[in-house]
1. From 1, 2, which structure was relative contact order in percent (Cα under 8 Å, 6 or more apart) = 34 calculated on?
2. Which one of 1, 2 has distance in nm of label points 7 Å out along Cα→Cβ at positions 53 and 85, as calculated from the coordinates, equal to 2.3?
3. Given that helix-only ellipticity at 222 nm (-39500 (n - 2.57) for each DSSP H run of 4 or more, over all residues; to 500), derived from a single structure, equals -26000, which label among 1, 2 identifies that structure?
4. Hey, Kirkwood radius over Cα pairs in Å, for residues 13-76 alone derived from one of 1, 2 reads 11.8; which structure?
5. Taking distance in nm of label points 7 Å out along Cα→Cβ at positions 29 and 141 for each of 1, 2, which is largest?
6. For which of the structures 1, 2 does the calculation of semi-axes √(5λ) of the Cα gyration tensor in Å return 31, 19, 14?
Structure 1
Amino acid sequence: MNFGGMFDRTIKPYILVLTLVFAASFLAGTVAPSSIRRQMTEVFQSVIGNYGGLAGGMLFFNILVQNVMATIFVIIAGVIVGIVPTFAISSNGFGLGVLYRQAADASGYSKAALKVLPYGVFEIPALLIAASYGLWLGVTVVRRMRGKESTPLGSGIEHAFRRYFAVVFPLLVVAAAIETSLILWMP
């Protein structure tokens, strides 16, 4: 896969910043107090429990729709000065860090890494790219308010969604397939 072609130069600085936010949040999740880790794990297990009775195709569809709606919301809400995309990245990083730590405590670090790897390969990059476009749109709004940007906001939104359907959506389809398999085959 050509990762260099996944995003254009427009969002490279935003991807870098949000990747650092994600990494810091992930680390914070791994060192969170055990009471918070237990609560987060219970929430995660209850979410997975909601999918438990679904057949493969319906499970895949529900996961895909949830992820598509979340990433589209992150892009659109980005026009509010980029707060929502940054929060989405930090909360996902923290949650994944918590789950990694819980899995590491139960089965060791290498097995825990294998459990979170599928999310890191497709779902997290999709979220990072979508959030980067959202943050970029937020910065564009601020620049327009300050008179430093003359490009119509509509063309920026159109660009973000063209890239969304070319890059993010395919990643989410693969992520939903992997997540469906993991849920169906999890003990």
Structure 2
Amino acid sequence: MKLENKIDIKVFILYLLNNVGEPLEFTTVNDIVLQDEFVGYFDFAFCFSELLESGQISEFGENENKLYSISPLGKETLESYESSLLPIIRERALRSALRLIAFNRSGNRIKSAITENNGGYTLNCSIIDKEKTLFSVDVFLTEKAYAEKLRENFEERAEIIFRGALSLLSGDVNFIFEE
């Protein structure tokens, strides 16, 4: 599901800026908007620039320390158009955005990759901090579609999967039934 209409993309950017609740660097905004692949880079850059020029995004700081947030005008615009974004897009993007911000603060990154080999596919899922690999697993699968499904689930729920793996390894299988 990809947003292609410029108005939808602008509303999407404003929605994320409004709901993360803090000013962000451009690279963080870029990463947040692009991570779920609802928006392509060039569409994001063009729409972000227009939102900035029209005063719907505010800019603070100087040079490499610039931060961006939604302006009062941007909030007014968002109120009028927010309902045009599908709820599933809003929920997934906001969850991903908040996780990315939390991971950036702690220095953790989620990585996953699918490689083809020996008549199947190997899915690698990892959580890495600034200095070491915290979690890594390789799984051999025979179907690419299934590998993609597992990869997407890991990308969306890496922290839960990590906690679950630790619980299973420690013998605390009750974790599976909690939530």
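Just so it is clear, none of the values below were taken in a lab; they were calculated from the coordinates. Only a predicted model underlies this, so the values are computations on that prediction, with no experimental measurement involved. Cβ atoms are built from the backbone, for glycine too; each structure is taken alone.
1. Derived from 1, not from the others.
2. So the calculation was done on 2.
3. Working: 1: -26000; 2: -17500.
Label of the source structure: 1.
4. On the way: 1: 14.3; 2: 11.8.
Only structure 2 yields this read-out.
5. Details: 1: 2.6; 2: 3.5.
Looking at the calculated values, the largest one is 2.
6. On the way: 1: 31, 19, 14; 2: 34, 18, 16.
That value comes from structure 1.
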